[in-house]
Structure I
Amino acid sequence: MSLGDQINEAAADGGKAWAEITPDGGELSTGTINKPLTLETDWASVLIGFGLDPAVFVVVDDTVRMSKWQSSKRLENGDRDLIWLYSYKARFKRRTATLTDLDIGELRSRVAKWKPATRSIPKPSSGVPCTFVFNWADLQLGKSAGGGVAATVERMTASIDAGVKRIKELQRAGHNIEGVAFTNMGDPFEGCDGNYASQLFTVELTQRQQLLLGIDLFAKAITTLAPLTPRLDVLGVLCNHGEWMRRGGKQVTSDSDNSGGFLLDALYRILDNNVPNLEWTIPHDEMVTTKVLSGVKVAFAHGHKISGKKVDWFNAQSIKILREEGREPDLWVTAHFHHLEIIDHGAYTSLQCPSLDGGSKWFADSKGVWSTAGVLTFLVGRHDVRNFSDLAVL
């Protein structure tokens, strides 16, 4: 800026000091002054002049603009003398809290002196009931990957033993487990064609063999878990590997034509009159199965119908469930994606189940990632502010 422009700007200001103040800061002008501002104390004086506390506000250095010009002054003897005049504009802001070295030293001293409090841990039960949830997801019986059918069966039977051990462990810890929810989270069978390339070539079992083996294994799990608590809920979802295809690989009937639903139908006919205290929730053509477990509304879905972002799908489906059933889910449980994932969305928590199959060479080759096989288990109930607790992958 030229000296003439600076003089014009000062003239436009009329030589008056002014400030525009907001809660977070503002802008100010010193007006015409006869000495330059060089020290922080000088700026503090300017702030004080506007009624601003320098301990609260500070001038933003890189916004300062200065005007400087000469002015003629008549002396007592009649001569004239030239003097320099100054004017400053700047923005100021509210100071942010900072810790001094003294503050940090005091905090370090407090941390060094801290000792954990000695207190007894209360029993978790306190009479509040909860349900143990045991999720078999993406078994894909008949698949040859990861040791094939024999290895998958070994993982399934081992998980039943681990589930029994886990329930007894939680009961000994004091949890009031009023029931078990045994869930078929989808894709219990590999199917035979149409899910990915070379599927027909790699499948070890016929579809009939897959169905019979699945009935045997699920029946074993149900009869083993049922005696452990007063109630066993058997639930399931429809799934993509369960779609029964005809006429060129297309599903020509309804969504209910699904091996995931058929599996539970068959088990119901075999076990319901022979095993006491069973409660069944069997899907027909709905893609979301809901159940209230120990006061918590849980929504189960395989996950193959999710499009776009998961959270958007959960939100839209929650509104649909609210209108149809009068209450939104507190928890969402899904499978299909073959990996463990737990996300707290605030209004609900989504729990993504790992798979129990032998993995996918096709997926690993395509994406370069894989996940560890396991069974997601947890307690659900009002005993915990999150509506679930004691999550473990067996």
Structure II
Amino acid sequence: MDDTEPPSPRPRQTPDPPTLQGRSPGAETLRQLGERGLIARVRARAPEVAPGTRVGIGDDTAVLDVRPGSALLATTDLVIEDVHFRLTTASPRDVGWKALAVNMSDIAAMGGRPRWALVALAVPSTTPVAEVDAFYEGLDEAASPHGVLVVGGDTSASPDGWMINVTVLGEHPGVPRLRSMARAGDAIAVTGSLGRSAAGLALLEAGCPIALEPALAAGLTSAHLRPIARVREGQWLATQEAVHALMDCSDGLATDLGHICRESRVGARISLDRVPVDDAVREAASALGQDALAWAIGGGEDYELLVTGDAETLPALAEALQRATGTRLTLIGEIAAGPPEITWLDERGAPVPMAAGFEHFHDSPSLARPDRP
């Protein structure tokens, strides 16, 4: 984190209107509703019968059927108030969406299909029931396009702020793509564009209008509040023999490509002028006096897919992926033999220093991610 003062508090966002009628319609807060009442509301959302789910919410554990021959994928992520979001800039519905999307992105990064979610939610007892309803509505909105079902979890009172832990289980019918599968000579590519989430948070934290088209600003803030998991793209890429390593960009290109380099015991060279940064990010950076490329390299939370694969084949696969999914795949560099280090190259091919991405618990302000509160 830098030494600047945190943004001044702003009024908490008005919660999204709930659509679920609970067992205790007069309850206004969780203290009045109680844990059993909350669990009843959550259970009322789940379907009675769902493919692959023998037992869902209501028992000690869910009982699930994995398709014969498929590998089970499991991932979990914490989402914590004032670390990953602020309730002054994100609605409870946004928080629900993001809590699930970041986990589905991990399944997508293995080339798998997300199927089930377990949701542990801890919030203060004074939290309005309407806000918790909105949280689960946002989670359902993120889950629905991919057929992901909530099959269990936990609830608890929190002494201070919201804490959410989501576990997503998925399936992979073949060989999951791992960080350790990159090879020297591979091309490196990334889906979509980078820096949008960091730009969106910067706009939210600025708290004042800037000279940016409203539609562009809305697109950037949405990228931060409601990231899109590249599930379809990950499944498509995992069917291609020319694709070797896959992972998602959650902590920034610098950090995540570093993971691939270490796990695969290779180096990497990235041409900075080829890193995809869209015009909206550049306009926001200019308006806020920030560096768009720094957002793209170290900002994180874009949840795009980072890909390595056969250098001769990957360009054709990029065209095929765009035809199949509508998502762009941009080649940005190459994997090289040598120590697990990243060399950043300017437009002349000369090495230049770039700041590292985000890492929890790190004390150095230079390594703190700029898009984190």
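Just so you know, all these numbers are worked out from the coordinates, no wet-lab data involved. Only a predicted model underlies this, so the values are computations on that prediction, with no experimental measurement involved. Cβ atoms are built from the backbone, for glycine too; each structure is taken alone.
Taking distance in nm of label points 7 Å out along Cα→Cβ at positions 59 and 259 as the criterion, the top-ranked structure out of I, II is I, with the highest value. Quick check on the output: 21 is relative contact order in percent (Cα under 8 Å, 6 or more apart), derived from one of I, II. Which one produced it? Going through each structure in turn, the value belongs to II. When Cα Rg over 2.2 N^0.38 Å is computed for each of I, II, the one that comes out at 1.69 is I.
Once FRET efficiency 1/(1 + (r/R0)^6) of positions 115 and 203 (r between Cβ atoms, R0 = 35 Å, to 0.05) is evaluated on every structure in I, II, the highest one turns out to be II.
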